[in-house]
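Trainee: What follows is a set of structures to go through.
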Structure 1
Amino acid sequence: MKTLVIKSGVPIPPSNFGKRGSPLQDVLKSMEVNQMFEVDKWKEVSGVKAAAKAVGAQVCSRKLESGKIGVWRTA
């Protein structure tokens, strides 16, 4: 295992979360409730949920028969 170096006095940089926007945030803002889109992997859903939170939307996800994951805007 790599040796970790503990440091003190290093300021935390400001967060850019939700400030610059992203194409995914733009998509979520343009969606109406009950509209959906598909993603290929479950790993992508966490990014979708973070983007939804940033724009004040709520989403849910379900595995589809095709093997993809459907993401619905619920609010």
Structure 2
Amino acid sequence: MANYEFSLSSPVDRTRRAGVVRSDSFAEALELIAEEGDVGDGDRLEIGVRGFPPAKYIYFLSALGEGHGWYPTDRRAA
């Protein structure tokens, strides 16, 4: 299991939650934070492992409420 350090913030508030989540995979860590973090549309997440720059994500809900999830915000051109 890996330890992922994270900070969660909303468009209005500064960091409202920060800590460490332990999981078998990065995808599972994202799911755990979404489930336990009471996330909403536009919330921002920085997550990573110690010694490396964090990945940055934003949480989106679809207009119809059918889809949701974390989307990368710092994609660099190849």
Structure 3
Amino acid sequence: MVTVEDFTRLAVGSDVPLEGRVCACPRCGRSGVPHEEPDRLFVHIQSTEVLSDGMLTEPRDCCRVYPPSATGQ
């Protein structure tokens, strides 16, 4: 079974179980959930699939957020 979660439809400050708090993306301004691993991402839409050996979660729409030193800001 595949589930699609659209964090852009949630208000900033909402808590999403197992994901965290919805924040405004520093790159595009849309609502999303920050993820630190393996890269710094702001996930706006993700799909989750329950498999026989676990759960697979993949971002469908996200912004890569770089540290200020990497972008020269």
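A short reminder: the numbers here are calculations on the coordinates, not readings from a lab. Keep in mind it's a predicted model, so treat the numbers as computed, not measured. Cβ atoms are built from the backbone, for glycine too; each structure is taken alone.
Trainee: Tell me which of 1, 2, 3 gives -9000 when you compute helix-only ellipticity at 222 nm (-39500 (n - 2.57) for each DSSP H run of 4 or more, over all residues; to 500). Walk me through the numbers before you get to the answer.
Mentor: Details: 1: -9000; 2: -4500; 3: -1000.
Of the structures listed, the value fits 1.
Trainee: When distance in nm of label points 7 Å out along Cα→Cβ at positions 8 and 40 is compared over structures 1, 2, 3, which one is greatest?
Mentor: Details: 1: 4.8; 2: 1.3; 3: 2.3.
Top value of distance in nm of label points 7 Å out along Cα→Cβ at positions 8 and 40, among 1, 2, 3, belongs to structure 1.
Trainee: State the single structure among 1, 2, 3 that was used to calculate semi-axes √(5λ) of the Cα gyration tensor in Å, giving 19, 15, 13.
Mentor: 2
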